[in-house]
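Below, each structure is written out as structure tokens.
Please treat every number below as a calculation from the coordinates, not as lab data. Worth saying up front: this structure is predicted, and the values here are computed from it rather than measured. Cβ atoms are built from the backbone, for glycine too; each structure is taken alone.
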Structure 1
Amino acid sequence: MELILTGGAFLIGLILVLISIPPIINIARDKNLFEPFDKRKVHTKTVPAFGGVAIFIGFTLSSIIATDGLSFDALKYIVASVIMMFFIGLKDDLLIISAQKKLVVQIFAAVILITLGNVRITNLQGILGGGEIGYFTSFIISLVAMVAIINAFNLIDGIDGLASALAILAAASFGTWFHLTGHIQFAILSYALVGSLTGFFMYNVFGNKNKLIMGDSGALIIGLVISALVVKFNEFNILKDTNLVIKSAPSVSFAIIVIPLVDVIRVMIIRILNNRSPFSPDKKHIHHRLLKLVPTSHIKVTLIILAANISIIVLALLLNSTQLNVNIQLILVILCGILYSIIPSVILKFKLQKQLKSEKAVSQL
């Protein structure tokens, strides 16, 4: 029965998205609603930015339908927060709003999850030697973590297939563990997202004339749902009441979303060091760097980054089976993520230096 519910959530989400995208594209064309060009965009033609509408429809309806009859108190607050993310993202896709206004709504949505949905971190599980924490500390840590994850997935959405592929990997990883350990409600939630994003991915990457991108309305939904899954994954592992318990849950959960998180932190630090707003746009993300090394091939860049993320997850699971302290495991995962994030920039710098030396040698002839 549980497999039917989880699989049903996936299929309903997939079918709803596949059905809803064609009319969404037709409406966007009829109303001339396209993603505007600017210097940061990597697309060479106008593309509708309303994939988030399909993702919203697929995820919310499949989650509600598949969990019907199950006790799932947190669902109404998760859906309420998703609705908030959807509409602020849709407004940004249509009108362009400031990062500060989006941040306020992100914080409000996270507060709803934490206070009303009780989706919050209650135990540090050995991180910095910490254990169970008080409500105020729990609130602050949970809020910071959720907002960071929301923005990480929003900002990694820069090329075709990348944000959706990384989110599919994350949701499938968490969802499989939830399913195997009997947390069926969150398994359904996870695979509702996987199914919805799979449908979107097909149009986003292989759509040709029927191509569309997810826009902020989709990216913000993804970030919010993944942040809730991260928190619940860590919380369920506190109990250690199953043979499939993840002893170093903080390290493994960080590994699952390491690429978006490390990338957004790295880029924001660079902006701050350059006396710029951490929310100011640029082309310093890992996918922008890789796109210069693998020009015109979004899918290749997406697969490279996806493979890197998978390798870090495998590393975290291997470390989890050792006796290493959770802090050491987390540091190793973070260092691995940082290494992957800077490799493209190092290669580009080396190629530029080599090119300059070659040009200088030619000019001296």
Structure 2
Amino acid sequence: MATTVIQDNNKLVRYTKEINREFVRENLFSPYMSQDLNAIIRIRQELKQGGEQMNIPLVTKLRGKGRGSGTLVGNEEKIDNYGMRLWVDWARHAVTTKKSEEQKDSADIFGEARPLLSDWGKERQRDDLIEAFMALPSESAPAGLGTDDGDTVNGIRYEAASPAQRNAWNAANSDRVLFGDTVSNYSATHATALGNIAVTERLSGAIVSLAKRRAMNAQPAIKPYKTKSGYEYFVVFCGTNAFRDFKLDPAVYEANKDARARDVSTNPIFQDGDLIYDGVIVRQVPEISNYVTDVWTSLTTAGGSGGRVEPYFLCGQQAAVLGWGQMAKPTFRKEDDYGFIKGVGTEMCFGVSKMFKKHPMDGGPLKQWGMVTGFVAAPLDA
């Protein structure tokens, strides 16, 4: 018996017009970004009126004992102040297509251009913030300022810094860095301090508490972040591997089991999200781990016995600044070959930097203003 077989060209093919886009995570720094002095990441918009750089004045508290009934004239205290400079640069991106390609398209792929460009802009801001958190402070403009590639990250990028520059940063910030689980791991040689971190020294409740004490004892002082309800907290931003270890720490686990409601919908034992321990909010930012793998590759073997190390950032008020020259806006290609080429883009002008101050103002080293930088062992999942 002869059975009819459908030739390949006659087989039914249905195309869905609903396009699936790769997941793009929201900027997890966003809840801590605002124009308020209380913000961890301050947003400044003065350069919307024009200009390439802005000056951010910083003033420390008075530390002198003053005088009683003795003579005050000649015993006044000078105000320790510093002007931190922030540079902005352009970040642009675009996509194009031709009518000949649109004619072939079954699902309006080019119609996804605008949301894809919007996602790109959000990721660019987030990633530049991570780079700025890790960068070494510098009084100079970014190396790529005004070039074709541009550079919105102020300071010396960690991966581009020389051993001497890392050592200088280490020494200048000795009161606001922490390596592993003990202060004694510190060394003026940055690589040596990283090598002192044992593979067992993973992020834990004890380390977070120690980092908090470092912040409280630092000079200039690091001011805690204040929530809308009036509570004061420091906030730790860490990658997935460090957050994994923190969440598994028995002390942290017991605190969530015994001191919080045992509701499956809210208890962090069952639900992912921020953790709170000893007055510190610990927030997971997965891209920090990605940066160690893809950019800060020296950290993958920097720990004791060649172990992988990840940074975390314990922040108070004014830890970083995001300055806008122009908010993101859509752009369109004009050279369209008589309407045959279609192009859409986005452009924005901004700069990001860790806040820093020269301490003291008359010739001292640059110190980060509102942040303790910590390093812990953080092996990849086996």
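What to note about this one:
- Entry that produces -24500 once helix-only ellipticity at 222 nm (-39500 (n - 2.57) for each DSSP H run of 4 or more, over all residues; to 500) is calculated, selected from 1, 2: 1
- Which entry (1, 2) yields the derived value 3.8 for distance in nm of label points 7 Å out along Cα→Cβ at positions 90 and 258: 1
- In this comparison of 1, 2, the computed figure 19.8 for mean count of other Cβ atoms within 10 Å over residues 114-121 is attributed to 1.
- In terms of FRET efficiency 1/(1 + (r/R0)^6) of positions 130 and 194 (r between Cβ atoms, R0 = 35 Å, to 0.05), the structure with the greatest value among 1, 2 is 2.
- Structure (1, 2) behind the derived value -0.50, -1.38 of log10 I(q)/I(0) by the Debye sum over Cα atoms at q = 0.09, 0.15 Å⁻¹: 1
- Source structure (of 1, 2) for distance in nm of label points 7 Å out along Cα→Cβ at positions 34 and 354, computed value 2.5: 2
- Sorting 1, 2 by FRET efficiency 1/(1 + (r/R0)^6) of positions 234 and 290 (r between Cβ atoms, R0 = 25 Å, to 0.05) from high to low puts 2 first, with the largest value.
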